[in-house]
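Some structures are shown below for you to check.
Quick note: the coordinates plus some simple rules give every number you see, no bench work behind them. Given the structure is predicted, the values throughout are model-derived calculations rather than measurements. Cβ atoms are built from the backbone, for glycine too; each structure is taken alone.
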Structure P
Amino acid sequence: MAVDTATDGEQAVDAALVTSYDAIVLDLMLPGRSGLDVLRELRARGRASPVLVLTARDGIEDRVRGLDAGADDYLAKPFAFAELLARVRALLRRGPSRPSAIRVADLTIDLSRHSASRAGRRLELTAKEFALLEYLARHAGEVVTRTMIAEHVWNIDFDNFSNVIDVYIRYLRRKVDDPFEEKLIHTRRGVGYVLGASS
C-alpha cells in the first residue's frame, strides 16, 4: 500500500480533499481539529472514500457518533496490527459508496477514470493539468491562492513558482474555457483563481 500521513486535522482535510484515496484511516484524537470534525467535513464536501476510525474510546455512544458522522468502520485501541490491515483490506474491497466525480456547471471531472469533459466534449489534459483542474474543482466557488496551488498540486514551496502556475492556468483556459461561451476559470487579481459558473 502507498500511504500518505497527516499530523493534524487541518492537514488531514487538505490531503483528503486534494487526493482521491482508496481508504482513510482516521484517528479521532488529532491535534487541532478532531477526527470527528475532519470526518464530518469530508462527507459534507462529497468525499466518498471509505473511512476506518481509530479511537481510544470504545463506548457504544462513541461508536454510534463516529458511524453517524460517516465512518465505515470503527476500531478501538489497543488493537492488533493484523486486524487493522484486515479491516483496511475489507474497506478496499467495498470501495467508495458514491460515484467519484465532481461537477461544476457543465464541467465534469471523473476521478476514477482520470478524465474530464465539458458539455459532453472530452478535454485532453496532461496529468498536471488534470491535477490542477481537480484541485480548482474541489474548491469550486472558493478563491485558491497560488501558494495553495503550489503546495497541493506541485507539492513544493511557493517561492518563485508563480510563473509556472500562471502558465498552467493559461493551458487550462485554452482547453476548458476558450471553446465555450461561458468562462469557468476566473482570476482574482493579487489573490488567486476561482472555478465557477460566474465571476
Structure Q
Amino acid sequence: MARWEPDSQGRLFQAALALYAERGFENTTVAEIAARAGLTERTFFRHFADKREVLFSGGGALEELLVSAVEAAPATASPIDAITTALEATGPMFEERRASSRQRQQVIDANTELRERELIKLASLASALADALRRRGIADPAATLTAEAGVAVFRVAFARWVSESDSRGLPEHIRESLSELQTVTAGR
C-alpha cells in the first residue's frame, strides 16, 4: 500500500457506503472499509473516530454553513426568513452528492443506532441555529421554536429530496416543506 494516496477520506467514505449497502452497517468492519479503499486502518482512524463517523463527519461543515448564513441574513429578516435562507444555502453543498446522500440515508434508516446519532446531529444543529438567532437579538422561546421548526423543515425536505427522482433541488423541497408548515400553523 502506498504511504500517501489522494482523497483518502473520500475513498473511505465511498468504500464504507458500498460495504454498508452490501453487508449492512453492523456486519462491516473498519478493516474491511480500509481494505476496500486501498488504505490502512491507521489511515481510517486519522480521518474518523469510528465507523459511524464516516456517515456523520460532514456535520461540522453543515453547522458552520447554516450558522454563517443566519448571521449573514439581513438585519430586517424575520427569524424564519433567516433560517429559511440558511437552509436554502445548503443546496449547493448537497446537490453534487445526491446519490451518496441517498445511499447514506438508506444506511441510517436501516439502523437504530445510526438513526439515534442522526437525531443527535439534528438537535445540535437546532441548538446552533437558536444560538445564532439569539445573537441576532431574538429572545426565547422564539429563537428555539424557530430553530427547531427550521430543522424539522430541513429533515422533511431532505427526506423528500433523497427519496424522489425528480430534478427539483433541495432548496425547492425546503420551500415546499416550509410552505406546508405555514399552512398547518395558519389553520387552513
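Consider the structures P, Q: one of them gives 3.8 for distance in nm of label points 7 Å out along Cα→Cβ at positions 119 and 167 as calculated from the coordinates. Say which. Walk me through the numbers before you get to the answer.
Values: P: 3.0; Q: 3.8.
Label of the source structure: Q.
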Candidates P, Q; helix-only ellipticity at 222 nm (-39500 (n - 2.57) for each DSSP H run of 4 or more, over all residues; to 500) computed = -12000; producing structure is P
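Comparing relative contact order in percent (Cα under 8 Å, 6 or more apart) across P, Q, which structure shows the greatest value? Can you show the working numbers first?
Working: P: 15; Q: 20.
When relative contact order in percent (Cα under 8 Å, 6 or more apart) is computed for each of P, Q, structure Q gives the biggest number.
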For the read-out distance in nm of label points 7 Å out along Cα→Cβ at positions 15 and 143, a value of 2.9 was computed from one structure; give its label from P, Q. P
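Computing P(r) over Cα pairs in 10 Å bins from 0, in percent, for residues 31-70 alone gives 28, 58, 14 for which of P, Q? Write out the running numbers ahead of the final one.
Numbers: P: 28, 58, 14; Q: 28, 39, 21, 11, 1.
Traced to structure P.
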